[in-house]
1. To which of P, Q does the computed value 23 (relative contact order in percent (Cα under 8 Å, 6 or more apart)) belong?
2. Suppose percent of Cα pairs over 29 Å apart works out to 28; of P, Q, which structure was it derived from?
3. Assuming 0.70 is FRET efficiency 1/(1 + (r/R0)^6) of positions 177 and 193 (r between Cβ atoms, R0 = 41 Å, to 0.05) as calculated from a single structure, say which of P, Q it is.
4. Can you spot which of P, Q the value -9000 was calculated from, given it is helix-only ellipticity at 222 nm (-39500 (n - 2.57) for each DSSP H run of 4 or more, over all residues; to 500)?
5. Hey, FRET efficiency 1/(1 + (r/R0)^6) of positions 73 and 209 (r between Cβ atoms, R0 = 35 Å, to 0.05) derived from one of P, Q reads 0.25; which structure?
6. Computing distance in nm of label points 7 Å out along Cα→Cβ at positions 9 and 121 gives 2.5 for which of P, Q?
7. Out of P, Q, which has the highest value for FRET efficiency 1/(1 + (r/R0)^6) of positions 97 and 113 (r between Cβ atoms, R0 = 30 Å, to 0.05)?
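Values in this text are rule-based calculations from the coordinates and carry no lab data. These numbers come from a predicted model, not from an experiment. Cβ atoms are built from the backbone, for glycine too; each structure is taken alone.
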Structure P
Amino acid sequence: MDKNLTIVAGGNSGIGLEIAKAFYKSGSNIVILGRNSSRNKLAVKSIKRSSNSETKINSYVCDMSSESKILETFSKIKKNFGKVDNFINSVGLWKLCPVTKITNKFVKNLHDNNFLPIILVCKVAPIFMKKGSSIVNLSSFAAIMPMAEGSIYGAYKAAVINFTKSAADELAQKDIRVNCVTPGIIETPMTSGHIKKNKSTLLKPISLKSIGTPQQVAGTVKFLCSEDASYITGENIVISGGKYIVQK
């Protein structure tokens, strides 16, 4: 991969961090966006230790639910790095709640963390992106098959897939591709407790009989941003180890 600029929103932990590492190893300049400055700095150090790459890497504190903050941050990035080649939307918040206990505050929290950033980036980022660039949004298997007490989370993740297709059609006019990846059971700091508690049950519908890793998601994201995927847009790739591909 030629040296370019990849921005990873939510790149300071979990899947987003491994995506940033994968692009850094390939020689891409990296910018991490996250709300927590100290976590951003720790992620930058971790990424630098992961590879001998001599490309640039930086982080910015940014509230991805604020259009004005996104515009401000993109302007800073353009000044320091130039235009963007790849933008990865790896922001998200996994929270469960029974339908009978859902509150307006709970819905707004998941909306602002799981869907609004996707919308705002697809609106703002094209101003700062090169022709032939790529946006990849992250959804969740809960978008395909709802989970117990995950009605709001799953609904917003399903919205991400639908929105990706519409955005891909419109942004094709600007020569920008937009795709989506939908991870299944992936072990991250946010999910590890749930996985350890329920591992045997979670493995039953997975054909490959293993829990996925953030690195496996990162590889697919990197492919979607490569020349090998230059004729792919508006697609959703499920990364689940064959979860529920047959009835069992």
Structure Q
Amino acid sequence: MTECKVSVIIPAAGKGERYGSDGNKTFANLDGRPIFLRTLEHFINRDDVCQTILVVSGADLSQMKEKYAANLGFMGVTLVEGGDRRMDSVRAGLEKVSEDADLVAIHDAVRPCVSKAMIDAVFAEASKSSAAILASPLHGTIKRVSGDGVIDATVPRAGLYEAQTPQVFKRQAIVALYADPPDGADEATDDAQLMELAGQTVTIVASDPSNLKITAKPDLSLAKAILKSRPADKPIKPFGAFEEAQW
């Protein structure tokens, strides 16, 4: 078997306030399975992934254990309790990362449409450059808008990208970064920005908008259409005796 070198952290502790319903949106049904399981399936069978860590909030921990413990155990997923902020959840995941891992990949639990090709590309780039993220170039006309809904300016889109995940870093670098965060870390919105604040170089791997993050309910229909339009990736591990108890 190919040596495993990537530890994957899946933060799923967000409140999802923009989703517009009670409970964590990561449990929402996406064509028969919860979003977070759809996301995990992209990583658990990869030969280069040695560890998959799912980080959930304390409020969701009991539900996750009671309803999905068998599934997560069968998939070999480590369940970790996260914190109030995304940074706190990633830090909790990093505490469980194996020292055998060369790279750490951090991927949103509610980004279930990432493809094998996207993962392959960003893993390969991070192994060369030490830090790489998926990002989609912006093609529309970008407006900066004031608080009262008035356009302040049209922003040139040349060189502008929307950051996505996975975001992949050398294990020692991301562990050290979280152990001693740079100034401004509390305002950072992703891990690549933490690297930037620390003066580290992060490489972009061009992606496309199909790697969407489910933020609002209409995104579920779009995600379902994207997944159905793609050839199936390598089959996931069977759930066997646990299949009927999944949902």
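1. Values: P: 19; Q: 23.
It was calculated from structure Q.
2. Q
3. Details: P: 0.70; Q: 1.00.
Source structure: P.
4. Values: P: -13500; Q: -9000.
Derived from Q, not from the others.
5. Working: P: 0.25; Q: 0.50.
It was calculated from structure P.
6. Details: P: 0.5; Q: 2.5.
Computed on structure Q.
7. Values: P: 1.00; Q: 0.75.
Sorting by FRET efficiency 1/(1 + (r/R0)^6) of positions 97 and 113 (r between Cβ atoms, R0 = 30 Å, to 0.05) in descending order puts P first.
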